[in-house]
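So, here's a batch of structures to check.
Derivation of every value follows stated rules applied to the coordinates shown; laboratory data play no part. Since the model is a prediction, treat every value here as computed from it, not as a measurement. Cβ atoms are built from the backbone, for glycine too; each structure is taken alone.
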Structure 1
Amino acid sequence: MCGRYVFIAPNTEVDRIFGVRADAPIPPNFNIAPTQPVLIIRLNAKGLRELVAVEWGLIPEWKKDLTDSKPLINARIETVREKASFRSSIKRQRCLVPFSGWYEWKTVGGRKQPFYVTPVDGKPMAFAGIWSVWHGPSGDHWLETMAILTAATEGPMKSLHHRRPLVVRPEDYQAWLTPHDPLPRGFLESFNFVPETAFHWQPVSTVVNNVRFNGPECLDPPPEDPQPSLF
């Protein structure tokens, strides 16, 4: 799955890799968490790519209120076409979520150890995402939100977590963004998402556990356990 991620890229690299221009400098973000504003890439009404900020944690457009709502930060690709919360977005409102890496937690020595997963080539990539617009109970309020698609791990990443975020290949960006209603038969199955072997991971400092920390220290290696004294 994906519950925290990192995005560190200058505007020029965002333009070159994703084909979209940012209107303002993009600050590095080392600890992106659910409910925070995040950047996505989608098509506007003219069919052009745009970079916009939305909230991470999809709220279905039909939701009456938010009192009992839990942010839907991930959507399983196996059920995204059938789930009422996602089936409209997967047809008409797909997006790219740019990232530099993401975090996973694994129990090591009886404690939760964060690991940083990053592309082997070090270049930013994009999660497969969906977005939605919530208009509030009276239609007088709107909020744009997103979720990241996930799938079961099948290769080496299985030792880290049983789910992984789906990453779109650059050559498939436009196909992923182009809306369809109804969704063509076999559409999701036609994507050859970036394989697990394109990523590696390493343990990092537990400071990332606290969302208040959002600097390079999140990627520091964990401190070495002190050697037991012989005396």
Structure 2
Amino acid sequence: MHFGVLVFPGSNCDIDCYKAVEDTIRQTVEYVWHTETDLSRFDAVLVPGGFSYGDYLRCGAIARFAPVMGALQAFAARGGYVLGICNGFQILTEAGLLPGALLRNRSLQFRCHPALLRVENAQTAFTGLYQPGEVIDIPIAHGEGNYYCDEETLAELKRENRIVFRYAGSNPNGSVDDIAGIVNREGNVLGMMPHPERAVHPLLGSEDGSRMFAAILNAWRERNGAVSSR
């Protein structure tokens, strides 16, 4: 399986994503500069957290116009797996690949600490190795992670079972309905504020994120008739 990790000017979690793929599932992975216009060689694309140029205007507002985003939209339309993490989630909403928007944390403070998530949908390509209702430990690091959508969109997300993660217990940023991650209608694009790539080894405080990368690999293998590692 071939992974691509997008790199925008200012990205600082691209290396974390690269290493998470390399160390947890040992698949081919490469960095993809934001000027790239062809993602057809990849099976999955990670849009990492950190920062992207233009965030001073609104997180992801300028990055969504990068040449690579047109290629990413085409990639997602073909059914390619896309995982947007933190700033990557913000970029996906700005680009219209996922509904809603990310606002300033309700506390108006940057929050960086472990967070407990409840798995609401374990039937996606990203969560197939978790149990429904399982609580996992995945860290957050963001100042604008307050997910917002209107009531009609929220009702649609609930009806279509597209809320993948909710904060369990404490809601660190004020997100509507405690939402921490959502998936698109087709189920191949996931956006989440917490950082699974920072939870792939006990030395990092949690290895709960490693199963997300393994689940993507399994989904790809099953789609292509290969042997699953379940």
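Brief remarks follow.
- Origin of the derived value 1.01 (Cα Rg over 2.2 N^0.38 Å, for residues 99-210 alone; candidates 1, 2): 2
- Across the set 1, 2, Cα Rg over 2.2 N^0.38 Å reaches its highest value in structure 1.
- Origin of the value -7000, where helix-only ellipticity at 222 nm (-39500 (n - 2.57) for each DSSP H run of 4 or more, over all residues; to 500) was derived from one of 1, 2: 2
- Label whose coordinates, when mean count of other Cβ atoms within 10 Å over residues 171-178 is calculated, return 19.4 (choices 1, 2): 2
- For log10 I(q)/I(0) by the Debye sum over Cα atoms at q = 0.24, 0.27 Å⁻¹, for residues 83-154 alone computed as -1.11, -1.20, the structure of 1, 2 it came from: 1
- If you line up 1, 2 by mean count of other Cβ atoms within 10 Å over residues 19-26, the top spot, with the largest value, goes to 2.
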